[in-house]
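These are the structures in question, set out in turn.
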Structure 1
Amino acid sequence: MKIHIQSKTYPAVGKAAVKAAIADFALDLNAGEFVCLVGPSGCGKTTLLNILAGLDKDYQGEIGGGQPPKIGYVFQNPRLLPWRTVRENIELVLAEATPASTVDALLDAMQLTSVQQVYPERLSLGMSRRVAIIRAFAVNPDLLLMDEPFVSLDAPTARQVRELLMQLWQQRPHRVLFVTHDLREAIALADKLVFLSASPMTVVRTLTVPIARNKRNDEAAVEAFRQQLKQDYPDINVLL
């Protein structure tokens, strides 16, 4: 899947000039590839995801080169409907003929079977984020967008949800575009790291992660690679 956003601008407001948010952003996503976008706050990462999701059509560029891809989107806020149970929030995005076993398997993978009839107000933030991840996976997307889905979670909860996400992704590999400010998190998750400039956003550097998947829980290995990146590519330090 090829993504090329030539230009995204915001109109002038009052005396403020036209703001360029994205400039000549180009990225290729392979099937089943997990890509993390790393860049400074406010550089345009969420804007990019909204464009890819079809929520913002005011841009110049091309996505995919053919039929619009089917998108799954995990927002920073879980955005669960409070009047629907966990299971009903997931079923909302599915066709009526979808077998119940599809939802059962996803709930089991995210360890949420026991709360499937619970309403969102009774869930912890970590559980709510897991429901949002299931809902995005349930549509079997061509591209899964994840906008800092573990923000505001404490470290142990974030690690647990991250590990469950990886187990689910390995069972159902999709193209994933994952936004994070945390380089350790990016290294633990990604096949490929894409470092982004400040606004107007463009790609500064793309690097692969050589750590084997079964070693990603080794915090020492992740930290060693993070330090190596910062030493070998000092230009990324200002982007973190």
Structure 2
Amino acid sequence: MTETARPAYKRVLLKISGEALMGDQGYGLHPPTVQRIAKEIKIVQAMGVEICMVIGGGNIFRGLAGSAQGMERTTADYMGMLATVMNALAMQSALEGVGVFTRVISAIRMDEVAEPYIRRRAVRHLEKGRVCIFAAGTGNPYFTTDTAATLRASEMSCQAIFMGKNGVDGVYDKDPKTNPDAKRYDAVSFDEVLRKNLRVMDASAIALARDNKLPIIVFSLDEPGGFRGILSGQGTYTTVSG
């Protein structure tokens, strides 16, 4: 890749799990990992790509897990949304530490720490070269951050969703961590993902992406340079599209 390489997309949404921020700790935030991702985003932004983000909260609290343990589902989901705000603030700090102007935009009002979600304002931030991190999911229980990512990407007129996975460099026909013979798809359709129950996103998020003709690119977040490499047509990944 050269510095003058033309990126494949002008505006993208990067979706990463909360677990991606905890490194090998097993819980919470691992600052060197957060900083590494921030540096990668800075390089991609320097290529002329407008970037927005959605970060999960599973490294701190996962609403569905809380519900499974007897907690009331709505309360558990709101707790999960607050965890995503914590992760968004951590990523904002790391990005601004490397000189990238960033806005955390929350679906739940908390004016002291984040902007409220206003679509036209968020679009303007992107046009001005700021990274927008959408926090607190959709602001509603029973919806995952996968659905929030697809919704925000559609609202922002993104050209693709980049799904950064931990230790997996695409979509496989079965779990490659437990099945050495698992085969990776170079490309797969939305309908096939739903029919075969391939674990890319939850079904409602896949259906929303399909209806809005929004491709999903699944790649490994552990591979240094993976995000910028794919934008230049390199690397290993799976494209989910119509």
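Rule-based calculations on the coordinates, nothing more; no lab input. Note that the structure is a prediction, hence the values are computed from the model and not measured. Cβ atoms are built from the backbone, for glycine too; each structure is taken alone.
Tabulated data
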read-out	value
Identity of the structure behind 21 (criterion: relative contact order in percent (Cα under 8 Å, 6 or more apart), calculated), options 1, 2	2
Kirkwood radius over Cα pairs in Å - highest-scoring structure of 1, 2	1
At a computed 47, 35, 28 (Cα extents along the principal axes in Å, for residues 7-118 alone), which of 1, 2	2
Label whose coordinates, when distance in nm of label points 7 Å out along Cα→Cβ at positions 55 and 79 is calculated, return 0.4 (choices 1, 2)	1
